[in-house]
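Engineer: Multiple structures are listed underneath, in structure tokens.
What follows is calculated from the coordinates using simple rules that are stated; it is not laboratory data. These figures come from a predicted structure and were not determined experimentally. Cβ atoms are built from the backbone, for glycine too; each structure is taken alone.
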Structure 1
């Protein structure tokens, strides 16, 4: 008798599913939502809570858990779009030793798969513990505080991510130490609210305590690293930046080879104030390596890169 009852219940459930997902009688049913996103994915058993970074375009969720965590039976708390469902369900323990696929089904029965990856933190991972300001203008500088922000032989980048568009902008490193970094907001970042991420050789940490608000364009001079480090005579050497203003601009070439004379050349600032250029003369001493200094109305601004100029 119980088996018969169970069979009837199963049949009813199956028929109900078919009605929900295959009914072709629009007059009897209102349109159902096609939304099928994972909105939050977190492990609440940790302090602080381990929150996932969700990419709805790539359909991925990446979440980091504390050092030495066993990931064989973690219990996620998941929220999805209104009227959608997720499988495996929220609050069900899963083994995350390998990436898992979570399937979100919308009210209209369309589906979207998300790949969830759990990463175990390392003691050497970078971490942002605070930022100097909560609002700033472009070209302004501020400090980021944390730990493991740099180590010997590593590459560190700090990134702003728009909370509205998801577009990213790389902060310029002014100075960098293990526990703090002085950075500068590049010109042209739109007004809005941004999250901050540090990346040290591919290991990323997203600052979650508060966001940075960009309130407009600043007026502080900024110079970028050189993108071209080798030239031949006749090439145009360009130094880029923002808010570059002066009545007279010059570039001083300091040789790295003893006995070579320092060269100071007149340069041109473009109308937008975003670049200084100099066309290398046919008689310019070559081949040599040079360190550069930009002179704006006599004020000196050192360029960090070494430039090589060849005869041909």
Structure 2
């Protein structure tokens, strides 16, 4: 089918970050073509923020829907609630702390309409942002993901976990529902799991334009729970590999037991890699926020802890593929 802007819902599941949410919604209103639907799920959000957001959303040029969850649900449960309410064939699950830098949906819809086979998900490259909610410091690049069908097939076959830009992605709702949506065992890194699952159903590709601002800050789920998240990323990769090989996916407990049985040097190497990655991320956040000395110190620690992970993150930051 040929998709138009009216076939897309932009969904935001909120937490208690009113300034970030206001800035996020402002950027969406300014960059989204008329006709897309907006759905906001207030997940245990204070009444004052709800009212302020609903008033701001009055400027949205398309259908709007607001869901109120009085008791805060887990990430998987709140997103499954959102998914059940969506009536369009395509959805973009935005974070309430990100910023859209320029119009992105026309190019994404064009990819859905012209690629063969039809993608299961189309995501984007981005810029990392930090600092002030409304005028953030714009930093390095976030360039992740296969940009062609051929690259997608090659990446899919590696068994690696997809670490793409979740809030910049548009997904097919029917495919997302076909495997149950958001799964509790993968909640700390649900985006990696969903990209993996979708990749068995169709191409998962990225556009090299950087029209999206991905916010890095200490309050984000990937910063607060980095150790648990990295463990789940490895769990996703193990599950992806099992599916590629026609084996039963491991349970989380089986996966943990398998990792615990690895030689000690493998476990230490894994821990150093994880710590290197989080120090690089924290260093970037501090530097963008104006704390350059602490930022450089964290980035230096990343290089010392595990040089291969440092180089991997550095290539991503610099932009290992040029925007076309």
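Engineer: The value 4.5 for distance in nm of label points 7 Å out along Cα→Cβ at positions 63 and 287 was derived from one model only; which of 1, 2 is it?
Structural biologist: Comparing all candidates, it corresponds to 2.
Engineer: Also: From which structure (1, 2) was distance in nm of label points 7 Å out along Cα→Cβ at positions 215 and 247 calculated, if the value obtained is 4.1?
Structural biologist: 2
Engineer: Using distance in nm of label points 7 Å out along Cα→Cβ at positions 31 and 135, single out the structure from 1, 2 with the greatest value.
Structural biologist: Structure 1 gives the largest value of distance in nm of label points 7 Å out along Cα→Cβ at positions 31 and 135 among 1, 2.
Engineer: Quick check on the output: -2500 is helix-only ellipticity at 222 nm (-39500 (n - 2.57) for each DSSP H run of 4 or more, over all residues; to 500), derived from one of 1, 2. Which one produced it?
Structural biologist: For helix-only ellipticity at 222 nm (-39500 (n - 2.57) for each DSSP H run of 4 or more, over all residues; to 500), the value -2500 is produced by structure 1.
Engineer: Could you tell me which structure in 1, 2 was used to calculate mean count of other Cβ atoms within 10 Å over residues 111-118 as 14.1?
Structural biologist: Computing mean count of other Cβ atoms within 10 Å over residues 111-118 on every structure in 1, 2 gives 14.1 only for 2.
Engineer: Now a separate question. Match the computed value 24, 40, 24, 10, 2, 0 of P(r) over Cα pairs in 20 Å bins from 0, in percent to one of the structures 1, 2, and report its label.
Structural biologist: Comparing all candidates, it corresponds to 1.
Engineer: Related question: 21.9 is what came out when mean count of other Cβ atoms within 10 Å over residues 95-102 was calculated for one structure; which of 1, 2 is it?
Structural biologist: This value belongs to structure 2.
Engineer: Once relative contact order in percent (Cα under 8 Å, 6 or more apart) is calculated for every structure in 1, 2, which label goes with the largest value?
Structural biologist: 2
Engineer: Further question: For structures 1, 2, which has the highest computed value of mean count of other Cβ atoms within 10 Å over residues 191-198?
Structural biologist: Largest calculated value belongs to 2.
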